[in-house]
Every structure is written in C-alpha cells, then in structure tokens.
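These are the structures, in structure tokens.
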Structure P
Amino acid sequence: MAKPDRGVRKALADATALLDELGLRYAVVGGLAVGVWGVSRSTDDVDIFVELPVARRAALRRALVTKGFHVPAMTEELAEFGVFRSRSGEETFLDLFDAVGPLGEAVISRRRQVRLGRKRLWFVAPEDLVVLKAFSERERDFEDLAALLATKQDLDLDYVQKWAARLDQSLGTDDVSRRLKRATASVRRPRRPSLRSRP
C-alpha cells in the first residue's frame with residue numbers, strides 16, 4: 001500500500017491503541033483498507049467501524065480528547081448519521097462509524113488482523129470492503145470498488161452479491177447490485193486490439 005503521511009499514521013496508531021485499551025472491537029475501513037488489500041492509493045483521513053455501546057461512549061470521548069483529538073459533536077452526529085468526526089492535533093480527520101445492524105456486525109465479526117510495521121491492526125475483510133464500496137454513491141468509492149475487483153482474485157463474490165441483494169431489499173432499490181455489476185463489467189471488459197496488432 002502507499003505509505004500514508006505522518007498525520008494519518010499517527011491518527012491511526014493513536015485511535016487503534018485507545019480502542020484496544022477500551023476493549024472496543026474495531027475494523028479499519030476506507031482508503032487505508034483499500035491499500036491493505038492491494039490497491040495503492042493515497043488517503044488523508046482515517047475511517048474505522050467500531051462497536052459503540054452507549055454506555056462506553058463517554059469513555060471513548062474522554063480517551064480521544066486525552067490523545068489530542070478534537071471531538072465537537074459525537075453524540076449529535078452519531079444520533080443523526082451513525083458516524084462522528086474528530087480531528088487530530090495534526091489536522092487529520094478520524095471518522096468513527098457505529099458498527100450496528102447486520103452489516104456492521106458482519107464487518108466486525110469477519111475482520112482480519114494485518115501487520116503494519118511492528119503492530120497488528122484489525123482491518124475489514126476484503127469482501128466486506130467491496131460491499132461497503134458498492135453501497136456508496138461516491139465516484140471515488142466506485143473507482144475503489146472496480147480496482148478491488150480487478151486486484152483481489154480470491155474474493156468470495158457469492159457473499160458480496162448476497163449482501164448487495166440484501167442491501168437493495170432494505171433500500172427498496174437495485175442500486176447496490178447495479179453498481180456491483182457495472183464495476184464487474186468494467187473489470188472484465190476485453191481490451192480492444194491496438195492498431196499495431198491488427199493484421
């Protein structure tokens with residue numbers, strides 16, 4: 001993976017250390033996870049799914065502040081969006097997602113431990129990362145989705161497709177499955193022969 005800048009590395013190390021200290025299970029997602037699973041790209045923030053029981057949230061907020069993070073609206077943002085944003089002293093954003101519901105539970109239960117330098121950190125499994133990317137409407141996430149499908153040849157696509165269908169059912173659309181199919185088609189599309197290679 002592309003080496004993150006110092007601010008991202010420090011925010012990741014500080015956040016995962018305090019989550020371990022608090023006994024909160026987590027899985028790193030976002031651009032850092034894309035890099036771990038073989039797609040080299042830069043990122044300037046840290047995204048983490050975390051089990052966030054209400055009774056532990058005050059302790060988490062105190063721990064973040066002690067580590068130098070600015071946490072302006074944890075309770076309000078979790079209630080409205082299911083994620084809250086904090087910022088390290090080096091101006092790196094840390095987004096912590098509440099790992100609730102079936103998909104959140106799957107992300108946490110299927111997470112994988114990955115060695116980064118001298119530490120072992122928990123990352124989202126590649127299939128669940130693909131599902132998260134297919135769930136998003138952002139173009140950057142679609143690019144990540146296509147790149148992951150092209151790079152990870154051992155993905156359990158049956159698992160991914162079942163989750164896409166399940167999310168579509170909950171949303172009342174077929175958007176997730178359509179994005180997944182479009183990304184898969186972009187990977188499998190054969191290259192046109194160059195003019196030089198034509199007889």
Structure Q
Amino acid sequence: MSSSTIGQRYAMALLAIGLERGTYEQLGRELDRVAQLFDIEDVKNLFRNPKFDLKIRKSVLTELLGEITVSPTCRNALFLLVDRNRIGQLPAIVESYHALADAEAGRLRARVRVAKRLSESDVERLRSILENASGRKVLVEQEEDPSIIAGVITHMDGRIYDGSVSNQLQNLRARLKQSQSHQHG
C-alpha cells in the first residue's frame with residue numbers, strides 16, 4: 001500500500017474522531033506542532049533507525065510530547081503510529097488531514113513563497129484577494145525563499161500563480177532572446 005494511501009486512511013480516521021468531538025480544527029494545529037518536532041533530523045533518524053526498539057521510541061515520544069501540549073486523541077494516534085511502525089508516514093498523514101479538514105470547512109489553503117516574510121497587514125491583503133478570487137475562505141501559509149528576489153508565488157487549489165521578480169526576469173530574458181533571434185534571422 002502506498003504511503004499516500006496509508007496517510008489518507010489515518011487522516012480520515014483522525015478527522016472522524018475530531019468531527020465527532022468537535023475538535024478537528026484543534027487536532028490539525030496539534031498535528032502541525034508534532035510534525036515540526038519530527039522535522040528535526042535527530043528525531044527523524046531515531047524513529048527510522050531499527051537499532052532503537054519500540055520501548056526507546058515510546059520513551060522518546062513521551063519526552064517529545066512533554067515539550068508540546070496535545071490532546072489525548074493526538075497522543076494516542078502518535079503512539080499507535082509508533083506501535084505499527086508508521087510514524088514515518090506522519091508528513092503524509094498531516095498533509096491528508098489538512099486537505100480533508102479544509103474540504104470539511106469549505107476553505108482553501110494557499111502556500112505562499114516570498115523572499116522575505118510578509119507583514120500581517122500584507123498577509124491580510126493577500127488573503128482578501130485570494131478569497132475574492134476563489135469565493136472561499138483561504139488559509140495563507142508563508143514559506144521564505146530568497147531566490148525569488150521579490151514578489152509572491154502562490155500555490156492554491158492545484159494551481160501556481162507566479163508573481164515573483166525572478167519569474168518576470170526569466171520571461172524578459174526569453175523575450176529578449178526571441179527578439180534578438182528575429183532581428184538576426
């Protein structure tokens with residue numbers, strides 16, 4: 001079974017519990033916090049390395065969960081993943097969970113790449129533009145990428161809107177090359 005199928009199955013089960021208890025939004029935020037911990041290289045390696053047995057992994061997970069506050073639902077799900085040796089699927093599970101929760105809430109998630117983090121007022125302006133364009137509530141997630149020089153690249157609803165300066169420069173270069181080849185031809 002593919003990791004995306006496994007991720008989807010766990011995400012659907014978690015969402016069902018969250019919906020039943022009215023905590024699905026909170027559960028999504030908790031999963032994000034946990035996913036950040038599992039982005040740490042040492043943590044990733046420990047849970048991948050077969051020389052660390054289940055007992056050690058559970059004790060490390062208990063310690064990690066001491067750093068952040070999560071609900072019993074989230075905690076139980078994480079221990080189940082460790083028991084079933086599926087904790088490596090966490091990124092796929094979190095991604096599937098957000099897609100399902102967003103669909104449930106009737107909203108879109110926009111991943112925005114910027115050279116430098118946007119101010120709150122710029123994020124609000126961007127959110128408003130995206131909401132007007134899509135007709136739905138939009139969550140904006142920022143990701144810094146200095147290589148785009150300036151501007152914004154937005155990934156939303158399976159589409160990419162590239163308003164970066166690096167893209168505009170690339171287009172300009174291509175047009176200049178094209179016009180030069182026509183002049184010499």
Structure R
Amino acid sequence: MKSAIRNPHLKLRTSHYALRTGFTLVELLIVIVIIVVLAAIGVGVGYKFSQAADIEQTKANITLIMNAVKDYYDQNGAYPAQADDEDYRICVPRLDSSGTATLASYERFVSKLKEAGDIVFGPITFDGSDAIFTLADPEGRPIRYVRGGGIGGTPLLVAPGEDGLYGMDGDDKDERDAMGKDDIRSDK
C-alpha cells in the first residue's frame with residue numbers, strides 16, 4: 001500500500017463563509033426590516049377589515065332598530081318620539097295612563113332592541129312614565145334618531161361614518177354634505 005503523500009506547502013482552501021457560525025449585523029437588520037414592513041402591512045389590512053366590520057354591524061343595528069320603530073308604529077299608529085328637539089334619543093311611553101302598568105308596546109320595543117345585542121349602552125333612563133333609549137354604534141358613538149327626518153316623514157336613524165361627524169350638524173348645505181358624506185343612515 002502506498003501511503004498518502006502529504007505536501008506541507010499545499011493548504012486546503014476553505015471558504016470564509018464555510019467557517020462562520022452566525023449572521024452578520026447587516027443580515028439581521030435586513031430580516032428585522034422585512035418583519036417590520038410585513039407587520040405594518042398586516043396591521044393596516046386588519047384595521048381596514050375591522051372598520052368594514054364595524055360599518056356592517058352598524059348597518060345591521062340600524063336595520064334592527066328601524067324594525068323595532070316600525071313595529072311600534074304598527075302597534076300604536078305613531079312613531080316613537082325624540083326625547084326633545086335637540087336630543088336625538090328615542091322616547092317611548094313605558095307606563096299606562098294610571099302610571100302603574102307597563103305597556104305591552106314598551107316591552108315589545110325593548111325585546112326588539114335586545115335582538116340587536118348591546119346597542120343600547122348604559123341604563124335606559126326614565127323621565128316620568130317615559131323611557132329614553134340611547135343607541136350606539138360598535139365604537140360607542142351615538143346613533144341619532146329623528147322622528148320626522150326621513151323620506152315622507154318617516155323616522156331617520158343616523159350614525160357617523162369614519163370621520164365621526166354627523167352631516168346634520170353642519171351650518172350650511174355644503175358643510176353638511178361634506179360632513180355627512182360617509183354617514184350611515186336608515187334611508188340609504
């Protein structure tokens with residue numbers, strides 16, 4: 001057998017990359033930047049989906065509230081009142097004329113609203129024999145009720161859109177149109 005000839009002058013060439021055991025700082029920074037960019041995109045997309053879900057939930061809630069208002073009209077021949085001219089909450093008589101018995105129309109109205117879930121926030125306030133309902137969108141902003149504000153004098157429910165402003169608050173027509181362009185309304 002021949003023995004292997006060793007040449008002391010011949011060095012095995014090894015690559016610099018084959019000997020390293022970790023990542024360089026530049027490589028780590030690139031990975032971190034990629035992760036941050038992907039996270040930012042994910043958060044933005046998630047926020048848009050969340051906003052779209054809130055809008056759809058508000059539309060569904062407005063539909064359920066309008067169904068309760070129309071049912072109340074069918075029972076009583078009149079729509080529920082506003083708490084007052086400047087107050088956009090729904091006011092429904094709770095007690096009969098003697099002030100002792102709870103009206104069936106009130107109980108039915110409350111049960112219809114309960115179908116919508118937690119759209120009535122806070123306790124229902126009572127003003128004498130009347131109950132005053134404060135309704136809200138998923139973000140907790142009030143849904144406004146205007147007894148004769150809709151088409152043909154029907155009630156109108158309005159929730160603010162993404163800008164959080166109500167079109168009915170503007171001073172002139174242009175301002176109202178600008179503020180109300182994204183309102184969620186029962187007559188749309």
If helix-only ellipticity at 222 nm (-39500 (n - 2.57) for each DSSP H run of 4 or more, over all residues; to 500) computes to -16000, which of P, Q, R did it come from? P
The highest value of mean projected area of the Cα convex hull in nm² among the shown structures P, Q, R is in R
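The numbers here are math on the coordinates, done by the rules we state, and not lab data. No experiment lies behind these values; they were computed from the predicted model shown.
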